[in-house]
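The next part holds the structures, each set out as structure tokens.
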Structure 1
Amino acid sequence: MILRIFFLVLMSVAISTAQPSRKILYNGVIHTATEEAFSGYVVVNGETIEKVGRGAPPEGNRVDLQGAHLYPGLIDADSALGLVEVESLRATRDQTEVGSLNPNLEARYAFRAESDLVSVARSQGVLVSGVNPLGSVISGQGSVMRLWGWTWEDMTVVPAWTLSLDWPRVTVKPDAKKAEEELEEIGKSLFFVNDAFEEARSYIGSEVEDVKWRALKPYAQGKRPILIRVQTPAEVRSVLEWTDKMKVKPVLVAGRQIDEFGTELAQRKIPVIYQFLFNQNPTRIERYDEHYRTPKALMDQGVLVALSPSGLAFDAREVRDLAGRARAFGLTELQALQTVTLNPARILGVDDRLGSIEAGKEATLVLCEGDLLEVAPKVTRAWGAGVELDLSDRQKELYQKYRKHLIRD
């Protein structure tokens, strides 16, 4: 009898705290990421968006947004969130595996759901991330992860969206001997990659299955995108030549001077994840704002561009700031928002359910007291698949702790 009463009490508490399956978010400025912002409402039914409209909201369970701005959840297309906690502590770094050939490894298995950096990024409106390995020649497969949930299984959106390939560094050596040594190393790396891809293409399975060739095969056949990090124009040129030869689908992670190849990238339909917007110093022959203007230059040439801080876990919280800075240097409001919502969703292959506020898509939303692409306005609420999320994080806890200490003294 006592157990029965206890069970009924638990059920009543669960029912009283459960969030309604259908709610109308109204009296807000709606930023859909597909059109200009407008005053309106969003009807959320369960995990999905049922309707987006202007004017008076329908009757039902209404949630007053009080004039705040509603956005799709932000997306960081290239990050180490959940794989790295403290860069200086090797025991907390799971982004890199030993060996040069690891196509069978998937980032989701190493993802740490309890990471403090995940909650910090979430509190800044970043609700989805492409979590990608690096450090080997063929480092493994990146996963698309939600930044809320109990376990990595709960948080996985796409188990394997890309293959992470570290392209050999191509620099200009003034010393002829060093230049020759560098070219030799580059040749060895490319031979290793080409040989692995040819082996994977010809793999047809056997009684003793080879998990590496099986994992690599769809990328070698051009069925899935390959994430390639490049730093110099020489590296970009070598990647373009290699991808044309191998008939694969690249996604470039790049920084400065990538806009020089905008026309070629657009013709080949190669998307770019543009990084290091904040920490690239211009050369003596470049404009001071060269790297700030690059996203606009690429998009003007028809390239699909997503902005990502640096690939480091602790930088993921800066996603909104990147879009704001790019807007200040030429992008329209809509274009800037798309670089951290719809465009990364397209690159990650999840734009059918994430990246914009549209009927039928997942209700993963962020509410900000003002312009989300500005530094000062705070993210006040967020919903992941229709469920309101906890926006507390380690930094807020420390702020409150020391604030109380200062007030007491």
Structure 2
Amino acid sequence: MNSKIIAIAAIAIVITAGCGAFLLMNDEEGGYRSTDNTGRLAIMGNANNDDYLDKEDLATIDAILDGTVNSDDYPLADANNDGKVDSEDRKMVERMIDREAMSIYYVNGNDEIKSVSYPLNRTVVVGTNAALTMQAVGAVKAGKVVGTTGEATKDYCLFSDFKDLPKVSTSLLAADYDAVTKIGNVDAIITMSSKSYLKNESTFTEAGIDVVRISSSDGMKAISVALTIGYLLNLEESANKYAKFCDKVISHVTEKKNTIDSGDVKTCLCATMANHVSGTISDFYGLTTMCGGNNVADWSTTTKQFNDGDEWLLNEKYHVDVFIHFHNYGYDTSADLSSMYNTYRENFDAIQTVKDGNYYMINGNMPAVVRLAYTASILYPEVFGADYGDIVHQEYIDSFIDNLSSEGYKVTDMKFVLTDSDFGITS
């Protein structure tokens, strides 16, 4: 791995590990402008590592060229990705500031530098979290999504704006090449960073269709994803609006977390899928610690499975105050959630926390920052308010999910956090 990739990866680690520490915002009469300088806008040419591609990047390149600053501290300054920062990068950034149609470089969800034809105008989306990101930055409303997969957007309430788009497969993970080319003039496939998605990537790239891999399910890194994909789609205004929303929530959670006395800190564990308990490198682990929880998971893998007959989770050290299970169950207010809840709860009903009635299920069909708000309200309702998750969620829908907001969707008509009391289960 070359030094530039290492430097960019280091920036990405900072983004993921400590968002709340440096998300300072200005919201004065002159308008909002983020002061984040961790390279969340992962576009080569964003020389000064902020959230914008503008003349300040030229100033940073000038400082590099005259020796005032070290180029190693500004890995995104190498706009043309040729391994050095020189006058050619300055010329390229000038063109980028003018938003010329051109080939540019960006950092994808796997921290790889890739080229893409800018701007993207006709994209196909593969993956549910990718679809959520495209909604948040206004890509669907702007007509920049021209196809998707049936499984990824099967929640026809949340994704009603995808319903009439051509489907390029029935799978969550794949796209059929013939179905994509039948749509015509597709610029790119937007999909997830995992190689489980779009295993036939080379078929598309060899045909001149870019593949943009994003890590939008990766906790707070999703803000970087939104800013970057927003730039590639020439939807920077809406992407920055979304970043502002996320920054506001994270800043509020951080401020409130710092008021919690050490003696009042709640212990917790969280789970995903059917029976996988999240480890220390899991995004869900990060959500619980970000809002002040003491997550007692002590294994350094993403998850650890708890199968029928296993006893490891019954150890007293895992007897926590709160057990949170993240599971996607959609936005349909008429859905019967009882059997689903009982099925997933039964996977953990042997542990003491669940027996005590402290099992919570959070609907995972939401961006990380909204899941953060719900997690905070579960752990510390007296600090954040029991309805804090619903308040943040409603603002998210009203501001970014046009198909739901136009129908007057109210999150209080649906239960986005489920507990035993919702189904008459007593301890």
> If mean projected area of the Cα convex hull in nm² comes out at 21.9 when worked out from the coordinates, which of 1, 2 was used?
Replying inline: 2
> Can you tell which of 1, 2 yields 12 when relative contact order in percent (Cα under 8 Å, 6 or more apart) is derived from it?
Replying inline: 2
> If log10 I(q)/I(0) by the Debye sum over Cα atoms at q = 0.23, 0.25, 0.33, 0.35 Å⁻¹, for residues 231-270 alone comes out at -0.79, -0.85, -1.00, -1.03 when worked out from the coordinates, which of 1, 2 was used?
Replying inline: 2
> One of 1, 2 was used to compute distance in nm of label points 7 Å out along Cα→Cβ at positions 167 and 303, and the answer was 1.0. Which one was it?
Replying inline: 1
>> Ranked on percent of Cα pairs over 21 Å apart, for residues 63-126 alone, which label among 1, 2 comes first with the largest value?
In response: 1
> Of the structures labelled 1, 2, which one yields 14.6 when mean projected area of the Cα convex hull in nm², for residues 39-198 alone is computed from its coordinates?
Replying inline: 1
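Bear in mind these aren't lab numbers, they're just calculated from the coordinates by the rules spelled out. Model, not experiment: these values are computed from the prediction. Cβ atoms are built from the backbone, for glycine too; each structure is taken alone.
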